[in-house]
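Engineer: Listed next: structures, encoded as structure tokens.
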Structure 1
Amino acid sequence: MTKPKPLTASIKKYHQLRTDVIKHLYYSKALTLTELSHRTHKSLPLITSVVNDLVEDGYVLEHGLAPSTGGRRALTFLLNKQKQRYIVAVAMDQLVTQVVIYDLLNQVQAKPEILKLTLKDDPEVTKTLINFLKTYISGSGISTGQILGVGMGMPGFVNAEQGVNHTFFTITGDGNLTKYLSKELGLPVFIDNDSSIIALAELKFGAGKELKDVMVVNIGWGIGLGMVINGSLFRGHSGYAGEFSHIPLSQSNKLCSCGKRGCLEVDTSLLVLVERAKSQIAEGVSSSLERLFEENNKLPGDHFLEAAKAGDPLAVSILADAAFLIGKGLATLIHIINPKLIVLSGRGATAGKILMAPIQQAIHEFCIPRLAEHTDIKVSELANESGLLGAATLVVENCNFN
């Protein structure tokens, strides 16, 4: 049997442009040929040829006419949901794993499912995760041949390039979690840190769209940070940039999960805030949380956030104290990075309005005004979907769409 001839440089470039066009349509929905030409920096005739090929392949379809700009209205193009190409998106935190299947228009194709899974470096946790994903994918009725890949955002020291999580899911041998999961699931798998993919979601679909310098704070069981610098995700020299939780801003001497003392996380994580609320309730403070914590239909952290949004004085007070410390940390970031925008995202961002006032107060108190006035702070509009959208984006960024 003869080996297939290697692709020439020009064919490789054409395939890459084809992939780039699909990505632009994925992120921007409907675009004209002229818009695609500008975004890819390629000639209009070449883009026209690529789009015509994608239409023939069933990846792209004509969507209708663009709004009039004074001349002849241009035809727009959209990714074709009938192509039946799907993405498995997995968003993990320390206690909960969510999974959903999207099509290329980010429309849900299989009902999202949630697994309560406490992460620890234990082979049984990895087995539980794999079985959960296998069951979900097989139960979706979608064949693996139609799935482009599995994107996974997870906590821990994740090196996305090497496919390794040094905190959870340690794999024997070469330690490559990506290869191990790909083999078990029979699908391409891509992993990244949970805060990084949330930043990716905000950059592509949320408040950071079209911006160059954005910090995205992942408020949850810890306090993560995804950094977009000059329009790209910044990972640092060894891939671990963004450990905002471990800035030594705490006034207490409590031991952090990292083994150090004084980390921001020990006074601001949702787990700590829940314990603080329980302690004050035990001391006789009246709160709706006393009843809510007895209910097992949600995690205590989610009950805490709901109580804060409902105006419970104890929850609001505890959350405001934590938000002030987060704001103090953000003042440090503003001094170092000078970002255009800071986005409050993650699970805790559902209580965004309560967070904003103390965060702004801390920034006014600790940040040089000339710097602070050039940085906007917004609460994410993607809310709980940011992790799943970021995981889907991980697949799109690494897929060749053959």
Structure 2
Amino acid sequence: MHLRRLLIAMLAFVAMTVAACGDSGSSDSADANSSAAAGTPVNVAVICSCTGSFAHSIGPASKVAEAWSKSVNAAGGINGHPVKLKLYDDAGNPGNSVTKAKAAISDKVDVIINLTTLVSTWIKAADDAGIPVVGGDFFNAVFSKDPNAYPSGQTTNALPYAIISTAKLAKATNLGILYCAESPSCADTVSLMKGVGEELGLPVIHSASISATAANYTSQCVAAKQAGVTALYVSHSASVLEKVAGDCARQDFHPTLIEAGTGFTMRLVDNAVTKNNLWIAFPILPFFVDQPQVQKLNEAVDRYSPGLRTDPQSWTTLAAQVWTGGLLVERGVESSGVSAGQDVSAAAITKGLTSLKDETLDGWAPPLTFTAGKANQVNCWYVGRVQDGKPALVNDGKRSCKDGSTS
């Protein structure tokens, strides 16, 4: 229950508000990109909140799914099988999300990439149909609990450890938490963080709620300053983090700022306050790193969705997570044993996914090992920081893990 509440608190108020809405339209759409691959298609559903209240983050991210499928098909498909991708837009409505999931199941898709906050409303239907669900958006307790949900990065069960250990790495001596006021479940992050703080030796000494509609956050900044907070975790959206940082600076309060990486946007690099004292726990390799796997993503997005990467509101960690979700689908098909002359199926992809051992998706992800019938928890993350207006990996780019190890 604690992890489920943490998911609701974090996902609804971090990942959903980090980018500007993409022009995805309100109807479901299929990928019409042609492919030279001669095999039968891999039928991929993307269940997304591409329109509605979550559109400002998920709309742009859905374009990355389309760029992934088109780039795969342009390269000859997966083991000779073209990707046939279709978006099922739930518009951020729980009942509609269930309807769209049932439609995808009725369409006999082979795999679902999750790009909605509402996966918990239909995951059982996917389980019953034997269709694997890949994240994509895996910042949801479903991906640390359900054996049929396959994350492509660090899962929510490890989030308190990621935040506390990142604050320690930043040399903080304690932690304050500002959590979203929009839902009572957000307050549950405090007890979780306090418990992990005691375990790891970094006390949580202050907490308070904040609302996205507040005129300012001066009172919360003053209270945190008076409490002696040295690191401040803002459990809300990137836009609220920016406002909190500015209000605290006006009170001559300059704590180290901590953020969960799914909500990271390049706006935080340009902000006058966050550009100097922000630390981030990333669930996958940050998209700003100059490495070959990131360059491949950039090239595909620039080709098939030009302009997306140049918008600091649209280009986010969530968008990159959709790419890693696509890579995970590729690995599932490649490891399934299905040849170009055979049909791909949900069962085959599940077999392929559960055969993966220490898979890093070309270096994008912490090592992924999936075992049939067991929850797929991923307990390592990347740590980054923004300093002098430049984002970078820290700790020599090593991943940090829940057990205290690095790799």
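Bear in mind that the values in this text are calculations on the coordinates, not laboratory data. All of these numbers come straight from a predicted model, not from anything done at the bench. Cβ atoms are built from the backbone, for glycine too; each structure is taken alone.
Engineer: Determine which structure produced the value 35, 20, 20 for semi-axes √(5λ) of the Cα gyration tensor in Å, calculated from the coordinates; the candidates are 1, 2.
Structural biologist: Computing semi-axes √(5λ) of the Cα gyration tensor in Å on every structure in 1, 2 gives 35, 20, 20 only for 2.
Engineer: A follow-up question, please. Using relative contact order in percent (Cα under 8 Å, 6 or more apart) as the calculated read-out, with 14 as its value, let me know the right label among 1, 2.
Structural biologist: Numbers: 1: 14; 2: 21.
This figure was derived from 1.
Engineer: Out of 1, 2, choose the structure whose coordinates give helix-only ellipticity at 222 nm (-39500 (n - 2.57) for each DSSP H run of 4 or more, over all residues; to 500) equal to -13000 when calculated.
Structural biologist: 1
Engineer: Mean count of other Cβ atoms within 10 Å over residues 301-308 computed as 22.5: which structure among 1, 2? Don't jump to the answer; show the numbers that get you there.
Structural biologist: Values: 1: 22.5; 2: 15.8.
Working through the options, I get structure 1.
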